[in-house]
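Taken together, the values in this text are just the output of simple stated rules run on the coordinates, not laboratory data. Note that the structure is predicted; figures quoted are calculated from it, not measured. Cβ atoms are built from the backbone, for glycine too; each structure is taken alone.
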Structure P
Amino acid sequence: MVFLYHLCCFLGMHLPLKLLYFIAKRVADIQYLYKKEIRQGVKSNIRQVLTFQAHQNGKFLNERLLEKYVKKSFYNFARYAAEFSYLPKINKNNLRRFITIEGKQYLDQALSKGKGVISITAHLGNWELGGVATTLLGYPVNAVALPHKTSERDRIFVERREHQGVKVIPWGGGMKKLIQALKKNEIVALLGDRLIGEQGIPIEFFGRKTKLPKGPAALSLKMNCPIVPAFLIRIKEGRYLLVFEPPILPTKTGDREKDLEELARRALGVMEKYISSYLSQWLNFQPIWHEG
């Protein structure tokens, strides 16, 4: 399996992006047919979003549309994988050829407070490239990353990120590093659309209760620093839009649990907007909502 990761990285350095996309999508065709459990996880998540949208509009869930989104999500994950292998070829000199940037002033506005910034994003579009692009724009980015199953595979991903200047903080053991980064007025990038581990905040997400990470809101309240939602969306193959949303500032009423939920709700509201708009690019392959 590690050999395949090395092969993907090798191909990424030696093949044009269009050819990488073609190969990746043929692999996605196979994955879609034979990875039933993964397909069901994707379908479960997308079904909830489409159900929520349908209810808001007084309509019923369109099953054909659901299947279409599920298939597209496999293709978009394939594109994400191809782009990850291609990552070292994107640099300061050619960044604007690939990426259009909107809302950069909001990030500057948040950093001007001198308290650091928590940049919350989702498994949407290409979050890895979003972190790299922000670094190439000259901002210090610390990305919290979930370790992979083997140390060798983990090393491949960490080296890929750090080669572009992103500082990687392993999930679950880096609170001190996160606080230090914020005190240095740096960016801490966190994914907020899937719970890892047992801790989480019960909250409504697309009209249904679930548990999601409380880390972004809890850290924002603790350090009194702003949250800036940011997303890198694929406009077409090889072209992206990196969007920074207005800062979300923490408020303290003395009721910590209430403040935590209110802050998390505001951040998730922005996330819901982007996931709804680019649903086929939501690459969350584990069920977010569970029965019972």
Structure Q
Amino acid sequence: MKFNRFHGAAISSFVIWGFIPFPLKALTNFPSSQILYFRILVAVLTLLVVSGTTRREQWRQTYKRFKADTPFEKRRFVLYTLLGGALLTINWLAFIYVVNHVDIQTGSFSYLLCPILTATLGFLILHEQLRVHQWVSVGLSLMSCLLVGTDSLYNLLFGLLIAASYAFYLITQRLLKDYDKIVLLTLQLLLAFLFIGPSYPWFVGEAAQPITGHFIAQIVLLSWVFTVIPLFLNLYALKELKSATVGVLMYLNPIINFTMAFLYFGEVASEQKVLAYGVIFASVVLYNLPLGRKKDAVASA
């Protein structure tokens, strides 16, 4: 496999996402809902500017396609766009809370679990097939969850919330795969902010902290460097790379998270958690082994 700029873009996006605990940890004194509120606000304003300057044709094509859709397809588009915005909001809020108030390990564990959970949901909802070794990987992932749960049910529930919300979000994106991803994301975040925007006192609550220059700087960093830029890099990579290749590279994100958690932020883990992390790593490696692919290719030839 020849390394090219598309590989570089994919790797860069996941490496950037891997360091997202830094701006989040810098805002530990702020409530998670306040961080989320302004992250969505800055991200959606940025995406609207980008859409208005460089992606007008994609918006026209999306509107043209929506008008040509059947009533059923229009309802499905609206439903999954709304659902996608809600799931992304839940995912971001849970991840911010976990990183700042639980531990980085739990957030990392959830994103290692997420692709395998997505594949399982793809089988159940979209009827996508899994090979035998991938089902074994699903079983190992379940074992790792049981190990984490017996050590800390609180951590497991938050890990599953993050993994499940993002996995279901990815399923909604597959169901809307014929639409431009940036247009969809802009619509989803815009709808999310239209819901939470007018209710700032209720959404953030009495724990809201005064807005400072430090807060604004970290929010802009979080929204631009750790949201919009890696998203564009990832979409650029997907123009040429197979989704399976990008799927393997995405594990760079939680691996970097784990490394920072232990080496930089000084987190510790029980022996049971270490064993659980080892099992989930093994399941990830097993899931991505190219077993049976040559046989499938021969059968389809």
From P, Q, which structure was relative contact order in percent (Cα under 8 Å, 6 or more apart) = 26 calculated on? P
Which entry (P, Q) yields the derived value 2.4 for distance in nm of label points 7 Å out along Cα→Cβ at positions 68 and 100: P
Calculated from one of P, Q, FRET efficiency 1/(1 + (r/R0)^6) of positions 20 and 124 (r between Cβ atoms, R0 = 30 Å, to 0.05) reads 0.90, and the structure in question is P
As an exercise: helix-only ellipticity at 222 nm (-39500 (n - 2.57) for each DSSP H run of 4 or more, over all residues; to 500), calculated from one structure in P, Q, equals -16500. Which structure is it? P
